[in-house]
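Structures are listed in the sections that come next.
Every number here is computed from the coordinates shown, using simple stated rules; none is lab data. Predicted model, so just to flag it, every value in this text is computed and none were measured. Cβ atoms are built from the backbone, for glycine too; each structure is taken alone.
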Structure I
Amino acid sequence: MACYSLTPLAMAVAMALPLHAAEVQVLDPMVVVASRPADTLMVTLDPKKPGSPMPAADGAGYLKNITGMSMVRKGGLGGDPVLRGMGMSRLNVQVDGGMLAGGCGGRMDPPTAYLFPQSFDRIRVLKGPQSLEHGAALAGTVLFERDQPRFSEPGLMFDASALYGSAGRDDQMLDGTLGSETGYLRTQFTHSDADDYEDGHGERVRSFYRRENAIAQLGWTPTEQTLIELTAERSNARAAYADRMMDGPKFDRESFGLKARQLEINDWWRRSELTLWDNYIDHIMDNFSLRPSNGMKRLSNPDRENQGGRWANDIALPGALVLTAGLDTNRDQHRGRGGVDYDSKPRMQTLSFDQDGRF
């Protein structure tokens, strides 16, 4: 039979516990106030609105401020967006209704690296596979959209902004539209660059970048319910990365689009819209253009092109319900070449992916 007895040390500890519990410090209450979103599965944002923190230089930098989204940072540009822990091909990114994808297998150029948020009128984030209208996506879909300018009489609309900050941050945006009741011409130019920044130790962190973007849109609006719009866009950029031994001296994009939309066709056919796109990117990554060359020079030059279209229709149903149905198709081609003498080499096809859908 085992026998136990209390030692003076154990008794002293037991006697001290109640005294310690009586000294608990009560802190002042903290009240957190937030508005409940009208739709928890879709977030709609206006990137032109002033806000805090400082406006982002690319799409991923803007999206990271949305609840549920984060970003894999590489430097000042080219971050990779993540929605609910899922990113890459599981997060669908579209520009004016068209598919856009990067070329680097190491995600140096996610599609958002080619996009300047303030050049768009609206950014929508659809969390989860809520709809097949914009293609299949496991994590969700991000839509970068521009609105149709509307004029009741001949006139001019103009918008401009400028930003200057530490680490050489320098942004400008010019957006002008000339139009009337029957059509419009919209032109836009954006510029953004920054230098390397210093961390708390005073160490220089590789993060400098420079990017420019220009767009022209020509629209014909014979009636209030009819729109035919042509879009041409071109951008270029370069960026230094701190997370790897290579930088991105070239981020070039050329995009062309056609949109035809008719509203209120009859009592039950509310909308019919055709969208065509051709989005092309040309990317270079190397270890010598933007940093001192140590050892063997390495260079890779992938390019990628997405061509496709979508036909969507809204049909009114009883009970204020709306059925959206249509067809879509996309042809995705990826090519690559490498070496310091890449200019003299032919591009070799590495991927070809055709997708057709009905929704």
Structure II
Amino acid sequence: MHENSTGSYNTAVGSYVLHNQTVGRDNVAIGISAMGNSLAASENVAIGNYALFNQYFSNGGFSFISANTAIGFNALANNAPTDIYSGVYNTAIGHQALYSNSTGTNNTAIGKNALFNSIGSFNTGIGVSALNSNLNGGSNVAVGVNASQANTSGTGNTALGLTAMYANTTGNYNTAIGRGALVNLIGGSNNIAIGEGSGTAVSSPNVTNTISIGNNDILNAASNQAFIGNLSMGFIGGRVGWSTYSDARIKNNIVEDVKGLEFIMKLKPVTYFISNSAITNITGNKETLDFPGKNDNEKIRYSGFLAQDVEKAAIDAQYNFSGVSKPSNPNQLYTMTYEQFVVPLVKAVQEQQSLIEKQQEQINMLMKRLEILEKK
């Protein structure tokens, strides 16, 4: 408190503590050079060597409330308000927590190097190196060691779990819950992943608007898709059926061009078993840890179609069938939506009924002719 002139109710313990303080008040500084360059900041707590060291805004010689709390070596060391609204209301607890924060406000960093590089505002980082690389990203929440560690400018993200959303740098409004959830995401936005290791694959680092729920439920897919359950899942159900929009008011370019019998007759219904190892080999995704019943779904003989066969049938019938999704790269799997088959099946029944009615007319006519012949 070497330069103190009118500051009051300050507590200083240690060498060069509050060394340049002039008018600031109600501060507690403990540790070598804690709040060493502070001039007018008030209502701060700095405990640890060089904690809140660079808080030197003078505010024209008037004290101002910055209300920062820094506990730990170099915690908030470079906090440097440029006006009474910047660099205030931050809490940093841990070795070099919020170390580089200069003008960011309303941040909470708990853990070694948490929010180390941040100058953004309204961030919460709890855990060693949580939000460590954040620069100007705001309104992020990261809880867990290395959670959202690489984030630089991403905003509105929530990462809960060890290394959750680890690689994300610029993506916004993502939610990752579980160890390693969304760990491969780099720049995608509006994604949700719930479960250990759930989220996007290495081959899909920038997808947007996806949902992944389940341990190691990995999305090897494009944007705007949702996946529920990992490769061991054998059943997904509920009390009622799934509903989707089908309002005529939201549809345009309506054409009655659905192929019926021509398409249906080219399909090859089969039964088969699923190979979980084949799935991991193709996608490159790691398997879940062993647990009882992990591969029980491999014991079920399923009935269905092979997606590649359905794709060929649609091509041969010159039918733009929406029930097959072709992968965009070799590490993705073909997928099918079986409810889409209802439409061509309905068309096939209609076509077949038309044939039946025509044949019935012919039968009726032949029966009448037969009756006439029999009466002669």
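Given -1500 as the derived value for helix-only ellipticity at 222 nm (-39500 (n - 2.57) for each DSSP H run of 4 or more, over all residues; to 500), which of the supplied structures I, II does it correspond to?
Details: I: -1500; II: -5000.
Computed on structure I.
For distance in nm of label points 7 Å out along Cα→Cβ at positions 56 and 200, which of I, II scores largest? Don't skip to the end; give the middle numbers.
Working: I: 2.5; II: 4.2.
Evaluating distance in nm of label points 7 Å out along Cα→Cβ at positions 56 and 200 on every structure, the highest lands on II.
Using Kirkwood radius over Cα pairs in Å, single out the structure from I, II with the greatest value.
II
For relative contact order in percent (Cα under 8 Å, 6 or more apart), which structure out of I, II has the highest calculated value?
On the way: I: 11; II: 6.
With respect to relative contact order in percent (Cα under 8 Å, 6 or more apart), the highest-scoring structure among I, II is I.
Say we calculate mean count of other Cβ atoms within 10 Å over residues 128-135 for every structure; which of I, II gives the highest result?
Answer by largest value of mean count of other Cβ atoms within 10 Å over residues 128-135: II.
If Kirkwood radius over Cα pairs in Å, for residues 120-303 alone is calculated from each of I, II, which structure is the one that comes out at 18.3?
Details: I: 19.8; II: 18.3.
The correct label is II.
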